[in-house]
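**Student:** Dropping the structures in below, format is structure tokens.
Just so it is clear, none of the values below were taken in a lab; they were calculated from the coordinates. Since we're looking at a predicted model, the values are computed, not measured. Cβ atoms are built from the backbone, for glycine too; each structure is taken alone.
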Structure I
Amino acid sequence: MAEHPAYPVGLRLTGRRVVVLGGGQVAQRRLPALIAAGGSIVLISPEATPSVEAMADAGEITWERRRYAEGDLTDAWYALIATGDGEANARASAEAEHHRVWCVRSDDADQATAWTPATGHSEGVTVAVLTTDVKGRDPRHTAAIRDAVVEGLRDGTLVARHHRTRTPGVALVGGGPGDPDLITVRGRRLLAEADVVIADRLGPRDLLAELPPHVEVIDAAKIPYGRFMAQEAINHALIEHARQGKAVVRLKGGDPYVFGRGMEELHALAEAGIACTVVPGISSSISVPGAAGIPVTHRGVAHEFTVVSGHVAPDDERSLVDWPSLAKLTGTLVVLMGVDKIGRIAEALVAHGRSPETPVALVQEGTTAAQRRVDATLATVGETVRAEGVKPPAVIVIGEVVNVGLPAARAPQPS
């Protein structure tokens, strides 16, 4: 038997009895997949790790707090033997052989009738890797192959396009704060499958260079306005390309719903009868301060943080921000799109009670190779922005957390 490779097969365990012997680290790693497969799982072990115990408490498995006994594998379809008792493992393995139960052994793979492959998942696909060299099994090698395939499918570097007819539609994808590595796995995969990408200026531009040649990339900032206003032109482009049966990705910076006008685009698509998927993104309001060494909350310093748009000044009649109330808060204030208005914002906060000595940090081009941090106070920030030539995009952090975080010279550096 040992001279032949294992035959790969997918077991359908829904509602079928699965017996796990041993409640240690091996069971802790293997149980989630068995639960996800729908098996009727019985754990037999006098003890279990806290995580395994939590699965039993949640009703995901049945736990019999005792040692293995002859007959435990009766009517089982699959068994995982992972106790620390070699003699008990051997007896259980013999019982599995007698009852023709496929059995995995954590202590002696050569005596098992089944091997657990290195597995991973990517959007409806399970990748399972088994070695064909039965004399030189190398679990780390198979795991490395698994990781490479799954990572490639997830990040779009390994493109396996769908060949069945796809439902035309649009995906509103939050691209994160700028570093291409900070887009979500799902967002990157949808990019790899797109026919058309309509990209914002603040999206992760480096990802566009990785797209296949056939993908049409449209710069949202340069869509001809014609009889449309800017947002209407974008909505129109999304709808028209989707109606042509194409897979369209609207690539945005940060998160689509954090000052990204994502809901406006979703409403337009819904009115046109176009299917839409929303993929959340990492918001720059949290990630950029973090990349610059600033926590937006910190024990004993800030128990809340507030994110506001600074694209209109406090004294502008279009402003919807309650600046007097914000000035009274003791937590962190994060201002997006406020570089050119920060002087007037600082004056409003001070006028309504915030100390002029409140620390302020401006993080320009956060998470990218061009990232830089400039520190000031509410009293000096207006002049500092002018003197230092701070330009958008920049995230502004106001509050004592600026001093809690690492100084600019020691802050985490963009990859």
Structure II
Amino acid sequence: MLPLVAIVLALVVGVIVLESVSYRALDRIPSVATEEFPEIDRELLGKFSSFDPELGWCPQPNREKQKDTGDHLPGEEVRSVVTYSTDEYASRVCPARDRDEDAALTVSTYGDSYCFCREVDNDETFQHYLAQELDTHVANYGGGNYGLDQALMRLERQYPDDPTDHVFMVVTASSIARILSVWKHYQEFGNILAVKPRYVLEDGDLERVDSPVDEKEGLLDLESKADFLREHDFHYDHWFEPHFASRPYATDFLEKNEHVRYAAYTAGKELERRLGRSVPGIDFDLAQTQSALRLERPRVRYHERLFDTHEFLFDALIEEFVDYADEQGFEPTFVMVQQLRYATYESEHGPIYGDLLDRLDDRYDDLTTIDMATHLSPEDGDVESLYVERGEGGHYSPETNAEIAEVLAEVVAERAIAE
């Protein structure tokens, strides 16, 4: 009798331990949601210096931040601290050329973190290189995690204070998901501070749905706005719910081998951190990044489907951009760039946005479109070489930014000839 009791107790303890370990592992896997409303404490809220009641968040003027991209192993000297600086307009600084009100040519850029040029220094952005090419200041109004919708909202707010001859709208294909979002956590699990406005189409016209949070303190009680968030965020039903882990957690954890691999690499990184040195024989940071990219494949396919089902909203936002250009008298250019997770997928399957740019070319005579993937094709097919090597991963390297600048400079030159 006693051995049976001992066996039962051992099984119960084993199940409890397995559930606990599985939950902790799932909580660290980026493709799994474990809570709908994670706690936001005041310390975290205090660090959210970019809160903006109109846009959700926005770079602030006259700031300088240094960011450790993680481009080093435990015990190594930190080699990749990058500096992000903004000027009085909240544009990222352009070291190559100062602003000149009397300049014969003026250029500004709007978009997401690829426009902002995350993970590189101020003098390694494509705006810096473009300013050198054109011999004029190039404003950088990129915003991390922005969709085409927020980029347009920022353009319409900022342009009257900083009008330019040319405006480049630079976004990644993930914009198709971001324009359907009001709370990033429902599609980018753990991104809990990012509450935003969005547009919807009513009888063919764009209608703005304002952010439900107009004061930063409101982020402390998002659960009270649950009905609004669930109703207006497309991803709640179509992405969050299908990826929400529930008991038994061990089933969700063990159902995919990639979950186990990611957890193992994460544990390896934690071991290196505790030891203060790297473990010989395996690069846990690289292995974790590659595992994360594999876990991202379902999200990329999800975004690919969104271009089939919601291209009408994306097209309407482009039309708003073109109409605003006509109203203000600037030359509009739309630039599609690639996140690393798309580049690796699209190298095998083709662009997830299909014939989007061809359709835009046919529809708008005054809009120039650039599919940057067609200009950034390494001869050896190694698309990962276009991006920073380690750290957060997925943003373009300084060398790639220099190539982008050359492409954009050609657009400006061609338009000058056409005039």
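**Student:** Identify the structure, out of I, II, from whose coordinates Rg and Dmax of the Cα atoms in Å was calculated to give 28.1, 83.
**Tutor:** I
**Student:** A value of -8500 was computed for helix-only ellipticity at 222 nm (-39500 (n - 2.57) for each DSSP H run of 4 or more, over all residues; to 500); which of I, II is the source structure?
**Tutor:** Traced to structure I.
**Student:** Tell me which structure, out of I, II, gives 5.2 once distance in nm of label points 7 Å out along Cα→Cβ at positions 61 and 237 is calculated.
**Tutor:** Value 5.2 for distance in nm of label points 7 Å out along Cα→Cβ at positions 61 and 237 corresponds to I out of I, II.
**Student:** From I, II, which structure was mean count of other Cβ atoms within 10 Å over residues 285-292 = 23.9 calculated on?
**Tutor:** Of the options listed, only I reproduces it.
**Student:** Assign the value 15.0, calculated as Kirkwood radius over Cα pairs in Å, for residues 269-356 alone, to the correct structure from I, II.
**Tutor:** I
**Student:** Tell me which structure, out of I, II, gives 1.7 once distance in nm of label points 7 Å out along Cα→Cβ at positions 109 and 325 is calculated.
**Tutor:** II
**Student:** For structures I, II, calculate distance in nm of label points 7 Å out along Cα→Cβ at positions 13 and 365 and state which one comes out highest.
**Tutor:** The structure with the largest value is II.
**Student:** Determine which structure produced the value 0.35 for FRET efficiency 1/(1 + (r/R0)^6) of positions 85 and 277 (r between Cβ atoms, R0 = 30 Å, to 0.05), calculated from the coordinates; the candidates are I, II.
**Tutor:** Attributed to the structure labelled II.
**Student:** While we're on this one: For relative contact order in percent (Cα under 8 Å, 6 or more apart), the calculated result is 11, so let me know which of I, II that is.
**Tutor:** The read-out was computed on structure I.
**Student:** Can you tell which of I, II yields 4.3 when distance in nm of label points 7 Å out along Cα→Cβ at positions 197 and 317 is derived from it?
**Tutor:** Here the read-out was taken from I.
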